[in-house]
Structure 1
Amino acid sequence: MADMHFYEPANGHGLAHDPLNSIVAPRPIGWVSTLSAEGERNLAPYSFFNLFNYRPPVIGFCSVGWKDSVANAKTTGEFVWNLATREVAEAMNRTSTMQRVDEFDHSGLEQAPSRLVKPGRVSASRVQFECRTSQIVQLKTAAGGDIESWLVLGEVVGIHIDRDLIVDGVYDTAKARPIMRGGGRGDYFEPGEKFEMLRPE
């Protein structure tokens, strides 16, 4: 057996950098656009994001702290997820600013109208999911205490895919060049080597 470093997170990790988000990596990016009740645009990336169900499709992102994306998704009941790819990585990074600005304008991104929800889509993104908020869950500790983090779940009601990414009727994940969050201060990844492994009968 390997020589294992063990720690209890409540007591600290004892390393130069917290390894947790480097271990659970790479993670897809929740690049979420919302509108406030007053119609103000918001666009922000979340590194806690994933798909949770097929039919109906449900995706979710988690916000550490009650931020505009959560407030807007709760108030209006809608949000849009935009696929972050290598081509728009720098612009996506600019939308992570903590300044009170319109992130579309701040990052130089154009907005495209959605069909079924009010928040707009990132025009340069090659895939977007239009979503209706289904649940907002405040996370809790094992002892039942509240954590200042909120999981926003939404049913995907409309999907836009760049037709160039559909090859012989199959969506080509690698061709899209999605970027994923790693650990460290600024580690990101693109898909690497692909291999096929089918489920047993």
Structure 2
Amino acid sequence: MASTLTAELASAAARLIVEEGMEYGPAKRRAARVLGRASVRPAELPDNDLVEDEVRAYLALFCADTQPAELRALRETAATWMERLQAFRPHLTGAVWRGTATRLNSIHLQLFCDDSKEAEIFLLDRRVEFDVGSVDGPRNRPIDVLSFAVPNAELGELVTLHLSILDFDDLRGALKADTQGRTERGDLPALRRLLQDTPPTP
């Protein structure tokens, strides 16, 4: 059972994630500062599963009228780009896949490429302007992340896509479920099933 501090941190982080679209790690660190805890022992920080539970509770309480439609709009944009990027074995991950996204969240796709530059060439050939960043990937090796904004008609604004470029060998085990039966990512057929199971919000 989570300690009182851990539970408070999870609740505060969830509020930041929903209201500001923050990622989990930064939200937990800022939550500690918000609660006046400049130094928190690693054991006291909530894990991502606990934070996600709090995010779902916050959405159900405060965003039930808007979040489902926003999530669907983001998933439809993700599906469109996954169709375009099929050659790179795209998988959707993050809040849009897990079902906790709002209009403030970005879309995170993982591409599994034989050549890390193939996706860049694909975007350049289609005159898509993108930024290149880097994050830690599997086996503690840095991977490239290509980021760009695309219009979303349903939301009436631009949304950001982040394409993480992974090796083809990293695809093995990509759909492995966690202890609660939830997967960290899904391919295009899996996303289409989610969209079929979620009718458009009137």
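Every read-out reported here was derived from the displayed coordinates using simple, explicitly stated rules and does not represent laboratory data. These figures come from a predicted structure and were not determined experimentally. Cβ atoms are built from the backbone, for glycine too; each structure is taken alone.
Taking FRET efficiency 1/(1 + (r/R0)^6) of positions 17 and 129 (r between Cβ atoms, R0 = 30 Å, to 0.05) as the criterion, the top structure among 1, 2 is 2, with the largest value. Taking relative contact order in percent (Cα under 8 Å, 6 or more apart) as the criterion, the top-ranked structure out of 1, 2 is 1, with the highest value. Of structures 1, 2, the largest value of mean count of other Cβ atoms within 10 Å over residues 33-40 belongs to 1.
Of the structures 1, 2, report the one carrying the highest value of distance in nm of label points 7 Å out along Cα→Cβ at positions 105 and 153.
Values: 1: 3.7; 2: 2.4.
Structure 1 gives the largest value of distance in nm of label points 7 Å out along Cα→Cβ at positions 105 and 153 among 1, 2.
Using helix-only ellipticity at 222 nm (-39500 (n - 2.57) for each DSSP H run of 4 or more, over all residues; to 500) as the calculated read-out, with -12500 as its value, let me know the right label among 1, 2. Value -12500 for helix-only ellipticity at 222 nm (-39500 (n - 2.57) for each DSSP H run of 4 or more, over all residues; to 500) corresponds to 2 out of 1, 2. If Rg and Dmax of the Cα atoms in Å, for residues 113-192 alone computes to 14.8, 42, which of 1, 2 did it come from? Corresponding structure: 2. Using Kirkwood radius over Cα pairs in Å, for residues 49-136 alone for the comparison, can you identify which of 1, 2 gives the largest number? Largest calculated value belongs to 2.
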